[in-house]
Structure P
Amino acid sequence: MVPVFLFLMVFSALPVVLGLVISLFDYNMLARSQSFVGLDNIIRLFSDEVFFTALKNTLVFVLVAVSLNIVITLFLSQSICSMKRSWMRGLMRVVFFMPCVAPLVASSIVWNGMYNFEYGLINTLLKQFFNMPPQNWLGSAVTVMPAIIVFTLWADIGYNIIILTAGIDGLPSDMLEAAAIDGANSAQRFFKITLPMLGRTMSFVVAMTLISHFQMFAQFMILNRAAGPASGGPENAGMVLTLYTYKTAFTGNMEMGYGSAVALVLFLIIMVFTMVQQRLSRVDWGY
């Protein structure tokens with residue numbers, strides 16, 4: 001266990017501690033000495049309008065994207081497990097998991113082209129089949145966040161589908177067969193038997209999805225770049241805490257101390273959400 005422990009300490013625990021320490025300084029990598037500012041960076045957050053915009057956008061993105069992710073993956077996983085032929089189940093798992101294999105940056109660049117106002121595939125299809133005028137998906141404060149959420153769902157649901165289908169396949173079939181004999185329909189069997197027995201699997205899926213969505217960065221960096229490098233899109237409608245951390249720490253004046261303060265807030269939010277989720281979804285039994 002020593003190599004694993006050292007790896008976690010060096011690449012996980014130590015960066016968190018260093019980030020906390022840097023947030024207490026007006027940090028500059030090129031300076032010989034760093035000036036200690038105490039809690040000034042934290043206090044500055046309370047008067048930063050962009051920070052609160054990023055915080056609101058982050059919470060909206062996570063709550064909407066995670067909720068849709070769980071609902072969609074549950075439906076698709078149950079549908080896949082209901083297929084009679086094993087090769088069809090395997091094929092569908094592969095199809096939905098393929099976007100997870102592709103690098104997120106590369107996928108974001110492809111979708112950036114698909115969202116293009118003039119020649120994007122999405123606007124072309126909408127005009128062809130629904131006679132809709134082209135929409136500026138990434139150039140409007142109203143549509144930029146929904147567009148990023150749609151891309152995130154496409155890129156991320158495959159992972160949860162693999163986990164949930166494995167969990168459903170591992171459930172004992174005798175309870176479902178007995179319920180079917182007693183007259184329970186498919187919806188009743190799913191909500192009364194399948195879903196409760198997936199308690200531990202669901203707890204893991206929700207926790208990991210929450211953590212990963214709070215930390216998402218690549219799609220916000222790529223899909224918002226039409227408004228400028230490391231921008232938050234039109235009217236900062238696509239600005240989230242990860243992107244704001246990067247913008248403050250590595251662009252402009254390179255305020256790494258202030259960027260670390262933003263990252264510290266994100267760390268605390270993830271910790272609180274994860275602890276609350278684990279508490280609410282705690283189960284004492286499972287299969």
Structure Q
Amino acid sequence: MISPKNSLRPALIGLCALLLNGCSTGQIVARSSLSIMDSGVVAMNRESDLELAKAAIPANLKLVESLTREIPANRELRIHAAQGFYGYTFGFVEDENPARASALYRRGLEHALAALDAAGLGDPLTMQRDVLHQKLADLGRDAVPDLFWAASNWAKWIDMNRTDPARIADMGKVEALMQRVLELDETFYFGGPHLFFGVWYGSRPPMLGGNFALSEMHFDKARRTTQGKLLIADVLYAQYLAVQQGNRKVFHDKLTSVVNTSPDSYPEMALANAIAQHKAKMLLKNEEELF
């Protein structure tokens with residue numbers, strides 16, 4: 001017969017093991033959630049109802065952030081967070097609340113920087129530019145998502161604080177990060193590096209570093225990556241390059257074409273296209289002021 005004292009031993013051993021491994025249990029759950037996160041991103045990208053997406057994304061962002069607390073050095077989770085904050089802020093916040101957008105882009109940047117640190121880059125915010133260039137040269141193709149979302153969030157954070165000289169001074173570092181992405185994979189995220197440089201060269205007059213020919217080239221390469229199906233390329237072309245060139249006809253024609261194109265014409269990026277349509281309508285309303 002087993003005594004009551006001995007019968008408790010297996011249960012106590014199991015309880016001790018559970019207590020000792022409590023932190024790793026959370027990590028296991030976090031890692032097992034990665035495939036679900038990937039599926040969630042795909043499903044959200046295919047959502048064309050802006051109100052539904054706007055209501056759903058914040059809860060998803062908080063879930064991802066809670067998982068990063070369990071495994072803070074996990075680059076995949078950090079990139080999910082960085083991409084999520086960028087997409088939510090660009091699509092639903094920056095046009096209505098620039099101050100809040102600034103904070104959210106900074107939050108996305110922090111996640112991307114954590115990914116870059118885990119990849120071995122260090123902190124580009126505090127790094128000397130020559131050192132940054134040396135370290136970037138050592139990063140390979142696996143660091144492309146980290147670099148892309150860091151540069152994207154960083155550029156938008158600077159844009160939200162364009163009167164701050166300290167922020168403007170960092171633009172050279174942002175350019176270096178995205179230039180490395182361009183070198184490693186110019187087609188990443190539907191030609192995203194080319195969209196970045198289309199805006200980069202097209203949003204400023206030549207005397208301030210703009211280059212309309214380079215802007216045109218990059219926008220063209222971005223459009224060819226998706227056969228023109230990603231509508232935000234035409235929105236950004238109109239918003240930045242056409243406005244800088246004073247070309248009202250191109251501005252109006254491109255945005256009107258976006259408004260008249262169904263977001264579902266590119267199902268895997270229906271949400272991005274719905275956001276592009278929304279932004280196109282807003283820009284057309286301001287056409288008189290812009291020209």
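The numbers here are math on the coordinates, done by the rules we state, and not lab data. As the structure is a prediction and not an experimental result, all values here were calculated from the model.
Could you figure out which one of P, Q the value -1.08, -1.25, -1.29 for log10 I(q)/I(0) by the Debye sum over Cα atoms at q = 0.23, 0.26, 0.27 Å⁻¹, for residues 40-119 alone was computed from? Mind showing how you got there, number by number?
Details: P: -1.10, -1.13, -1.15; Q: -1.08, -1.25, -1.29.
Going label by label, the one that fits is Q.
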Given that helix-only ellipticity at 222 nm (-39500 (n - 2.57) for each DSSP H run of 4 or more, over all residues; to 500), derived from a single structure, equals -23000, which label among P, Q identifies that structure? Q
Relative contact order in percent (Cα under 8 Å, 6 or more apart) gets 27 when computed on, of labels P, Q, structure P
